[in-house]
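Down below are the structures I want you to see.
Where a number appears in this text, it was derived from the coordinates with a stated rule and is not lab data. Remember, predicted model here, so these are calculated numbers, not experimental data. Cβ atoms are built from the backbone, for glycine too; each structure is taken alone.
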Structure P
């Protein structure tokens, strides 16, 4: 039986701005099971970014509970949260967030530097294995400016995988990419999910959400929809259906 990777229980987040209290999240609850691929959607002001920061252990709720891999992270110290971020969550960002003067291999190695038990040899071995998983082992020595946008995002995915996290948390990970490259990245995400990785993917694009198995929609700080995607699309099939163009 699958276990709960993520459990949000009546989470509220309030910010005091001057004399105003902004209620960004108004009692959000949902569960993500191991091996699920969930997209979280919502327009600007829906609470999506606040929830993302919470899921990434970058912020704590004002009230309610967040359990990640059966650990109640709402009770952890700042140092403990940093350890959880590094070991249990693999982050993939819209802007890639790669170090510009550093090779693909060294960028992927970065999360492993925080674990003193890992030797330089093992670090390099694991980083190469991650790059191989995203089909970029032959670009290990290239810096980001020698890579296309899609290749940079694949390096970012390899970096997210290197610590074998319990969850991949992606924030608008196809937002800077053209259609073909977006489908390539989503095909890779679907492959990782089929291999058992739990994916939580934040997006505002319905066509990207259609690649997931389930979609949660936020509006005004509340979950207004949580549904299984009955007609999940295959990114590989969409990629193959694209017309061949001189632009690619």
Structure Q
């Protein structure tokens, strides 16, 4: 699958965050999680968000994915301020601009791979059943599962199930792919295979990828690492010695 053309312009960030905070109210207590995060992600970047548990990286990912709203600050996606968007607007963004891959594969057990991948397109009324099937097949072919279209999740390995989840995230041709601990349930070799898919999507198709991981070696497959601690960004640097998943698999 080829992602949509990146925007809002050749030099503008696809994600722009200014002074972002997030607090949760628990009974009579307010628990601060993010403390004024400011960050830009340019089109075509592959960014790894790292940090220990409780550092705020997953909360930040949920805000980027419009799964939650900030307490204060500004969040722009492709130049549009979504900080105070209503529920309907956020749902449209999640279904058209953003693809999600999680640690849990979240596949329907009694549904084939191609039918699982079709699911996001059911909310796109202008997409016919024929086009929906064609796009799902292309997405599965893009992740190397063209021969597994009709297999159910219990007939697939963990790595193959995650590939189905990636194909599902790609089927709407998103501008941004968000991956939250996508290798957390996979062995080392399968993790490298999945990271190789991300690297190809990023290098070949120019897809913007933001990946959350607590593992420093996983972050080295990205092109940039942003480190969180105690709800703030503590580090932001390019990956100078980037690991190449394809070469590692060939050498294995």
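Given that mean count of other Cβ atoms within 10 Å over residues 35-42, derived from a single structure, equals 16.8, which label among P, Q identifies that structure?
Q
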Query - distance in nm of label points 7 Å out along Cα→Cβ at positions 123 and 155 from the coordinates reads 2.8; which among P, Q - result: Q
Query raised in the report: For structures P, Q, which has the highest computed value of mean count of other Cβ atoms within 10 Å over residues 27-34?
Result: P
